[in-house]
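J.: Next come the structures, one after another.
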Structure P
Amino acid sequence: MKTIVLPLNEAAVKALKVGEVVLLQGKIVTARDRAHKWLYETFIGKKTPPSPEDLVAYERIKMCLAGGAIYHCGPIVKESKDGWEVIAAGPTTSEREEPYEAPIMQHFSVRAVIGKGGMGKGTLRACQEVPAVYLHAVGGAAVVAAKKVKRVLEVFKLNFGMPEAMWVFEVEDFPAIVTMDAQGESLHEEVFRHSEALFCKLISG
């Protein structure tokens with residue numbers, strides 16, 4: 001296993017290869033459907049004028065994401081006397097964010113996207129251009145993932161609801177697998193091609 005300390009520089013990202021297992025240390029920022037749409041439409045596509053609160057959040061988020069990681073996750077978090085406690089923090093399906101991911105990666109200089117199931121050609125191109133990697137997190141182990149969150153540093157857009165808010169987590173030894181790298185390799189594409197070949201062989205008799 002390779003330990004990865006966030007934020008990442010260009011050399012560290014380019015050194016990562018498909019198939020490597022990594023342990024993440026540092027800040028990761030959660031973002032699901034509503035957060036992606038908000039980031040894109042407000043600050044990139046400029047379809048929606050930002051509020052003063054949005055502008056403050058934007059500056060903080062920009063700092064957290066520069067060289068950092070965006071995590072496709074809708075966590076369960078509860079408030080305690082000491083702040084926030086993360087109960088569950090498993091990955092959600094990444095493909096839903098494909099329309100927004102590449103421009104967000106480029107605009108915010110995101111070096112790692114964490115999620116489940118892989119992403120499309122636009123994100124793979126962005127991995128080469130930014131450069132960045134896609135990291136596949138372990139699905140079905142949300143409570144285990146939560147134990148890797150040492151503390152909640154910040155939360156933005158809580159008015160979106162708990163799962164759709166943008167949570168800034170400090171993680172330690174958060175496990176993931178590199179499945180899309182900065183050289184344009186994609187384990188998801190490889191598995192798809194292999195599966196397609198097997199399927200064609202089966203139906204042809």
Structure Q
Amino acid sequence: MKTFLETERLILRQFTQADTDNLFTLDSDSLVMRFINGGYPTAYTTIQEKILPKFLSYYDKYENYGIWAAIEKSSQEFIGWFHFFPAIENAFAVELNLVTEDEIALGYRIKKADWGKGYATEGSLSLINKGFSEWNVKRVIAWALKVNKPSIRVMEKVGLKLEQEFTFTQTQLPNLPVNELPAVKYGMDKANSL
């Protein structure tokens with residue numbers, strides 16, 4: 001397993017086929033999936049045949065972009081993942097004309113047991129700082145449903161600013177009620193970074 005980046009408390013490493021169970025456990029928690037698909041678990045075969053192969057494909061496609069498993073240093077346990085990749089890789093964002101080619105999308109999914117420990121902020125800050133200082137990133141963005149206040153707090157803590165309000169379509173997020181489809185896009189240019 002190739003380590004991509006380390007923070008004070010986290011190791012971000014490449015995913016492997018052996019992570020199928022880790023992803024299944026993460027995506028089986030209805031609270032973790034609440035703002036992603038209404039709280040439904042992801043099927044094991046979907047992780048095996050679609051999600052994990054997509055994650056792995058980034059490592060061949062990009063040197064410094066992708067989706068990485070987050071490991072807690074103290075326990076060596078899998079706690080979730082972070083993504084940092086060209087925003088145009090996200091089909092929903094492209095459909096909504098939400099992103100441009102120069103934007104790098106930041107995202108995270110953390111196990112409920114590890115919420116509130118600052119891991120999402122710590123990992124995100126590390127990726128943003130590396131992106132701006134070493135990988136020639138010019139602009140970082142992230143988005144979340146308006147009702148997902150914890151995720152929005154993380155975006156604000158790492159220095160991203162509210163740039164746009166938009167609404168996902170019912171086709172994109174069919175398991176969420178219509179009143180939860182409004183969302184926000186946050187962003188930061190390298191010139192304005194912390």
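Every read-out reported here was derived from the displayed coordinates using simple, explicitly stated rules and does not represent laboratory data. Everything numeric here is computed off the predicted structure, so don't read it as measured data. Cβ atoms are built from the backbone, for glycine too; each structure is taken alone.
J.: Using distance in nm of label points 7 Å out along Cα→Cβ at positions 63 and 119 as the calculated read-out, with 3.0 as its value, let me know the right label among P, Q.
T.: Working through the options, I get structure Q.
J.: Figure out for me which of the structures P, Q the number 3.2 belongs to, where distance in nm of label points 7 Å out along Cα→Cβ at positions 103 and 183 was derived from the coordinates. Write out the running numbers ahead of the final one.
T.: On the way: P: 3.2; Q: 1.0.
Answer for the origin of the read-out: P.
J.: Out of P, Q, choose the structure whose coordinates give FRET efficiency 1/(1 + (r/R0)^6) of positions 7 and 159 (r between Cβ atoms, R0 = 25 Å, to 0.05) equal to 0.35 when calculated.
T.: Considering all the candidates, the number was obtained from P.
J.: Follow-up. Can you tell which of P, Q yields 3.8 when distance in nm of label points 7 Å out along Cα→Cβ at positions 55 and 87 is derived from it?
T.: Going through each structure in turn, the value belongs to P.
J.: Then there is this: Work out the source of 1.23 here, i.e. which of P, Q gives that when Cα Rg over 2.2 N^0.38 Å, for residues 47-110 alone is computed. Could the numbers behind the result be given before it?
T.: Values: P: 1.34; Q: 1.23.
For Cα Rg over 2.2 N^0.38 Å, for residues 47-110 alone, the value 1.23 is produced by structure Q.
J.: In terms of relative contact order in percent (Cα under 8 Å, 6 or more apart), which of structures P, Q is highest?
T.: P
J.: May I pose another question? Which structure, out of P, Q, was Rg and Dmax of the Cα atoms in Å derived from, given a value of 15.8, 43? Before the final figure, lay out the partial values.
T.: Numbers: P: 17.1, 64; Q: 15.8, 43.
For Rg and Dmax of the Cα atoms in Å, the value 15.8, 43 is produced by structure Q.
J.: Quick check: -7500 is what I get for helix-only ellipticity at 222 nm (-39500 (n - 2.57) for each DSSP H run of 4 or more, over all residues; to 500), calculated from one of P, Q. Which structure matches?
T.: Of the structures listed, the value fits Q.
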